[in-house]
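Input: structures, listed below.
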Structure 1
Amino acid sequence: MKLAIHGHHLEVTPPLRKYVEEKLERVRRHFDQVIDADVQLSVEKLQQKAEITIRVSGSALHAESIDGDLYAAIDCLMDKLDRQVIKHKDRMKKNYPHASLKHQQPSEAD
């Protein structure tokens, strides 16, 4: 997975980058078909904003969060993204209900 972390009016420090990468691992645990992720961290007066767009097979998922603390904004952002990824995964299963047939044993015809 390609990961790009950008800062707007903010320098992305190594601890901040590591924190985002650790939180993104939870999303990758639920759905391993993530192609790339683009994280935008910004500061506007007293508000800290975190945005992410991930591209998965067939679509792109976007989430954003605003908080007084940047780490809290990242936590909230990853919670939202995690829910979206699980929902996307469920939709994929509903659209392809017979995808698991390749793992089933052929039935014996009489």
Structure 2
Amino acid sequence: MNYLKFPDQETALSVLQASNLTYTNPETEEIKVITATHTHAVDVIGDIYTSGVYDIDSEGTPITVEEPIKLDGYHINIIGELSEELEVHRIEPPQTPYRIFSGHQ
């Protein structure tokens, strides 16, 4: 399994497009990620945030004690061989991955 980190969504889509892992919706012209092929499985995680801290006040209303914090990068996991363009964005497997494919680490 390959863990990829991009500076932002636009860069991620551009690199996936250069690697032939996208298609254009003919009705909306929106670029979409191909999430499964015979050779790849792609899991677009996107932005990752830390957990916020929440509580309930004396009236039973939820309150935010500490806002979630956005971590650096735009994240995608891929099973399959990486193109040169994708390989540039590969990172070491995290100690505690945000999400994994079943049966992989």
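Just so you know, all these numbers are worked out from the coordinates, no wet-lab data involved. Bear in mind the structure is a predicted one, so any value in this text is a computation, not a measurement. Cβ atoms are built from the backbone, for glycine too; each structure is taken alone.
When relative contact order in percent (Cα under 8 Å, 6 or more apart) is calculated for each of structures 1, 2, structure 2 gives the greatest result. From which structure (1, 2) was Rg and Dmax of the Cα atoms in Å, for residues 33-72 alone calculated, if the value obtained is 12.0, 37? Computing Rg and Dmax of the Cα atoms in Å, for residues 33-72 alone on every structure in 1, 2 gives 12.0, 37 only for 1.
Between 1, 2, which one scores greatest on Rg/Rh (Cα atoms, Kirkwood Rh), for residues 1-64 alone? Of structures 1, 2, the maximum of Rg/Rh (Cα atoms, Kirkwood Rh), for residues 1-64 alone occurs in 2. Among candidates 1, 2, the computation of distance in nm of label points 7 Å out along Cα→Cβ at positions 9 and 57 that gave 3.2 used structure 2. When distance in nm of label points 7 Å out along Cα→Cβ at positions 25 and 49 is compared over structures 1, 2, which one is greatest? For this comparison of distance in nm of label points 7 Å out along Cα→Cβ at positions 25 and 49, the top structure is 1.
Here helix-only ellipticity at 222 nm (-39500 (n - 2.57) for each DSSP H run of 4 or more, over all residues; to 500) was calculated and came to -13500; which of the structures 1, 2 was it taken from? The partial results should precede the final answer.
Numbers: 1: -13500; 2: -3500.
Working through the options, I get structure 1.
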